[in-house]
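Chemist: Next up: the structures, one after another.
Since every read-out is calculated from the coordinates, none of them should be taken as a lab result. Everything quoted here is computed from the prediction, not taken from an experiment. Cβ atoms are built from the backbone, for glycine too; each structure is taken alone.
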Structure I
Amino acid sequence: MIKVAIFEDNRSLREGLAAMISGTPGFECVGAFPNCNNLLKNIALAKPDVILMDIGLPGIDGIEAVQIIKEEYPETKILMETIFDDDEKIFNSICAGAEGYILKHTSPAELMEAIKEIYEGGSPMTPSIANRVLKMVKNKPDTSAKESFDLSVREKEVLTYLVKGMSYKMIADSCFISIETVNVHIRNIYKKLHVHSKSEAVVKAIKGKIV
């Protein structure tokens, strides 16, 4: 059972999403909240696996909320949802640690698939958004000092494949290793890069010219 919490200020959309999630076999809506004013308390009580987060919330917005959640609950997956087709917001939400990003006009079937994908360790993002994010990252000058992340040759190889958008299975096949070994390498990469998600790792790899 995948437990999902929703943070959405539009009441009819929030209630509709909650009903749809709880009405889908294998999913349960464990909380639906209009804002992030009691964010950590809400999450502590709901204990969600996946959070569906609106970017344009009143008060604490979705991007700030992601940063707060990732500090306290780094394992919780966050799927950003918004009507804003805005490069800067997309980029900032990913840099904050969100694992995926979808637009609000996404069909119910695609939304449920995105929640399932993010729960299983994927990074759902429509191809058009992914392409724009990569272009934007490449165009942003990296003003931070270059760090030595001390990645091994194999870890750099795995990270390069992640940047290319390859699945864990494809990486395993390309490196002639098991998926379990790929998972070990990716956990080490996250630890060394100080990130919590595939999308964060990709952004950091490109910005820092690691690969």
Structure II
Amino acid sequence: MYIEIAKTQTSWQDIYRLGLTFVNPRPIGFISTVSAAGMRNLAPFSFFNMVCANPPVLMFCPGRNRDGGKKDTLINVEATGEFVAAVVTHAMADAMNQTSAAYSPDVDEFAVAGFTPRAARIVKPALVGESPVNCECRLERILEFGEGPGASAAVFGRIVAIHIEDEYLASDGLLDPEKLQTIGRMGRQTYARTTDRFDLPRPTITS
């Protein structure tokens, strides 16, 4: 198969579906926001990653809705300049998936899916009580790509505080992947567990 985007009639939907089957597994950012009116919102994003350590910056990408409109998460971040990014574990998978439905802006996904909102220390959006790791973030910048359906924004947030449940820590002070049990997003409706792991030390070059 060879696809030259500019010379084919391939739709953005086809490119999207194909890309999700080779850009994986993708970590899931569970993004908590609050609207200008104070309504909580919680939604998962698999276009998510850490992009910088100094300063510490996370990124997630909310795509446009099918009608081309902005998702509630993006609207809220634009209005308040804050969000919380939580880690999703295998135990949270079913409830997390429930929050991915297209609820109206006046619906609190915390309540719908049974997650526990906990007060953050610095930002207004709530922490996800069931998540072992929550990062409080302030908006750094937003980059827009495209217009209408299929377009997306890249939201960069500076981490201002990190909450970690001590029971998930290893003896070296880092998170223990065996305890954490995060999941990753694949293509189609498939997810991956992070239970099958292997170590691969970085090579050293000797002169």
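Chemist: One of I, II was used to calculate Cα extents along the principal axes in Å, giving 58, 54, 34; which?
Modeler: Values: I: 50, 37, 31; II: 58, 54, 34.
Structure of origin is II.
Chemist: Also, quick follow-up: Of the structures I, II, report the one carrying the highest value of FRET efficiency 1/(1 + (r/R0)^6) of positions 12 and 44 (r between Cβ atoms, R0 = 30 Å, to 0.05). Walk me through the intermediate numbers first.
Modeler: Working: I: 0.65; II: 0.90.
If we compare FRET efficiency 1/(1 + (r/R0)^6) of positions 12 and 44 (r between Cβ atoms, R0 = 30 Å, to 0.05) over I, II, the biggest value is for II.
Chemist: For which of the structures I, II does the calculation of helix-only ellipticity at 222 nm (-39500 (n - 2.57) for each DSSP H run of 4 or more, over all residues; to 500) return -4000?
Modeler: II
Chemist: By the measure distance in nm of label points 7 Å out along Cα→Cβ at positions 20 and 108, tell me the structure among I, II with the highest figure.
Modeler: Numbers: I: 0.7; II: 3.0.
Looking at the calculated values, the largest one is II.
Chemist: Among the shown structures I, II, from which was the value 16.9 of mean count of other Cβ atoms within 10 Å over residues 60-67 calculated? Each step should come with its number before you reach the end.
Modeler: On the way: I: 20.2; II: 16.9.
Here the read-out was taken from II.
Chemist: I've got another one for you. Taking distance in nm of label points 7 Å out along Cα→Cβ at positions 52 and 124 as the criterion, which structure among I, II has the greatest value? Kindly include the intermediate steps, with their values, before the conclusion.
Modeler: On the way: I: 0.9; II: 2.5.
Result for distance in nm of label points 7 Å out along Cα→Cβ at positions 52 and 124 over I, II: largest is II.
Chemist: Let me ask something additional. Identify which of structures I, II gives the largest calculated value of relative contact order in percent (Cα under 8 Å, 6 or more apart).
Modeler: Working: I: 17; II: 24.
Ranking I, II on relative contact order in percent (Cα under 8 Å, 6 or more apart), first place is II.
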